[in-house]
Structures are given as C-alpha cells and as structure tokens.
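Chemist: See the structures that follow.
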Structure I
Amino acid sequence: MLILQRMRINSDNIIQKESDAKYLAQGLTLVNKESKKVIATLGSINGKLKKQFDIKQDVFYADLNWDAIIKMLPKKDVTYQNISKFPAVRRDLALVVDKNLTFDTIEQTVKECDKKLIRQVTLFDVYDKLQEADKKQYAVSIILQDEQKTLTDKQIDTTVNKIVNTLETKCGAKLR
C-alpha cells in the first residue's frame, strides 16, 4: 500500500481482501473500487510450491497490474499542506471476526466512528488458523490525529472504545 500512497493513489479507492490464489499461503488482493480490476496480489508462497522447487526459506510474491495502477493516478496537480504540529497516535487492535468479513468493511466502519480524528486504518496481519473454523483474526492499525491540538489520553481512549464497541455491534468483532 505504501507504494500506492507514494504515487498519490487514494487508499479509499482500494478494496483489500484476502487472496484466493492457490499458490499463496497467506495473501492479499488489492482491487480498484470503481473498475473492480485487481491492481495487486501480494503474499507468501505456500509450502507445497516451495517444496516442489526445494526452497527452504520464505518466498514473498508481488504481482502489480501497472496498467490498472496508472489509470488510478490522480489527474490533478499536487497540492501540499503543512505538516501538523501535533503528533499522531497509533493504536493496534487484534480482532476476531467471521471468516467472510472483509477488511474493507472493518475499515469503513472504523472511519465512520470519528471522521475528524481517524487518519488511517491499515491491516497488517491476518491469522486464519484459529481453533474456531469459521473465524479469523485481523490485526488492524489505526492512526489518530487532531490538526488543532495534541490528543489527550482520555480522547484517545474514548475514540478507541467507540471503535471497539462499533465493531462489536456492527461487525460482530471481538477484541482479542
């Protein structure tokens, strides 16, 4: 995702979902929301394929659809704003969710909790080998920042609690 952000592609236009590629042990597929085209498939190669080629270490895979990515580039000139004087705060949540729930749903639900403070929601790990077969775990990072002042611990805790409660009620997510 970082390469796409550096290219000024709005992450709100990208759907992140687990890859169904058979050659990946764990993978992520990035899809353009508008065109529904796959723009990238990322992940680690599965053990069966590594064994076929007698590879012992981890192998990571990235397939970028540059034609689709280039079409997503913004047409406008670059505009800048000053870097905030106030620090951003990162909070990580480990969520146990139904296997069919997508990260995109979680991302949208979190962003709706507080549009003023929530700057970014990213997925940094998926674990689907839980004892409950119909569940998986998402590790989600949330960046909070106020442009007008430094956030207090109370504001941060209130916002994070609201996020957790909203995810529980709307998505059935449980904090791990």
Structure II
Amino acid sequence: MKIFRRRPKLPAALRPALEADERVVAWAAVDDTRVVVATTRGLWLPERDRLGWHEIHKAAWSGRELRITPAEVANQRDGYAVLVDAPVLTYLLLEPGELPDQVRSRVTRSVAYTAHHALPAGGVRVVGRRVSGRDGLSWAVRYDAGTPVEEAPIVQVTDELVAAARTVTAPPD
C-alpha cells in the first residue's frame, strides 16, 4: 500500500501556454484530449483562454461535474465594472483529484471585500477582488434581478457605495 500517491504529471501536449511566473496547482481530464487546469493565476478550460480567479462568479462541484459561472462585464463605470453571469460551463471530470478543492479555495481567496446593500429599488452587491499579479483590488458590482441599473439615482448610490468600500479597504498611509 502506498501512503503517498503522486498525481500523474500534466502531459506536455495538454499543458496551456502559461506565463513565466504561473504554475500548475491541479488538473483533471475531461476526456483523452482535453483537461481543466488550475494555476496560480486562474483556471484554464477546454476551448477557452484562462479565466482569472477574479473572473469566476461561482464554482460548484457535484461530485462528478464542475460547473463554472464566469462573470461578464455588462458595463464599465468610473472605477468599477457592472457584472452579470455568463453562461454556465460544465465539465464532467474523470478523476477530479484536488482540482475542485483548488478551484473553490482560490475563487474564495480572490474575494477581499463583499457587501450587499438595499437600494431605493432593488439591491446591489459590491465586491473587491484580488487579481493575481496585480496590486490593489478590482472593483465590481452585481445588481439584484429587477434593479433599474441605469437610473441616475441608482447609479449615484452605487458610485457612493463603491467609493465607501474603497475607502474602508485602502491601506493606511
């Protein structure tokens, strides 16, 4: 009986084009020719470029399937992005190994600040996320369904909420 089982190395033919300071932390096969690869910078998915950990809104593991919900920029405002959910990407993993745990922990660790606020109509979640390889936080908001996101009073309150969150999280001088 082996006490320590080494995971097979990612085959060179399936290895994505990593940046110089990026390294593989876990991977799992989808089939004989496609893999999902978690790195220090993000998640490489079949037929896609890498999704940074800060670009993943949700990640769910069913025990067989990994479901990734990427965040998509709906609007760029001064100092923050308005995000919506992109279509869910689902992968059946043959031998998941540590991949689901790495995805969960790295997506969670990318969130440095999150707060939900009621608005005059609807609500908004303000999120500050760490971006691998970059100083500071990336700021975004996600509105609740039915919130009139383009109405001037909603935009003004959102601007104020993001500014307040940035002040609270700013490093001391």
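No value in this document is a laboratory result; all are computed from the given coordinates. All values reported here derive from a predicted model rather than from experimental measurement. Cβ atoms are built from the backbone, for glycine too; each structure is taken alone.
Chemist: Work out the source of 2.9 here, i.e. which of I, II gives that when distance in nm of label points 7 Å out along Cα→Cβ at positions 68 and 92 is computed. Mind showing how you got there, number by number?
Modeler: Numbers: I: 2.9; II: 1.9.
That value comes from structure I.
Chemist: Compute FRET efficiency 1/(1 + (r/R0)^6) of positions 28 and 52 (r between Cβ atoms, R0 = 25 Å, to 0.05) for each of I, II and report the one that scores greatest. Don't skip to the answer; put the middle values down first.
Modeler: Details: I: 0.65; II: 0.85.
Comparing I, II, the top value of FRET efficiency 1/(1 + (r/R0)^6) of positions 28 and 52 (r between Cβ atoms, R0 = 25 Å, to 0.05) belongs to II.
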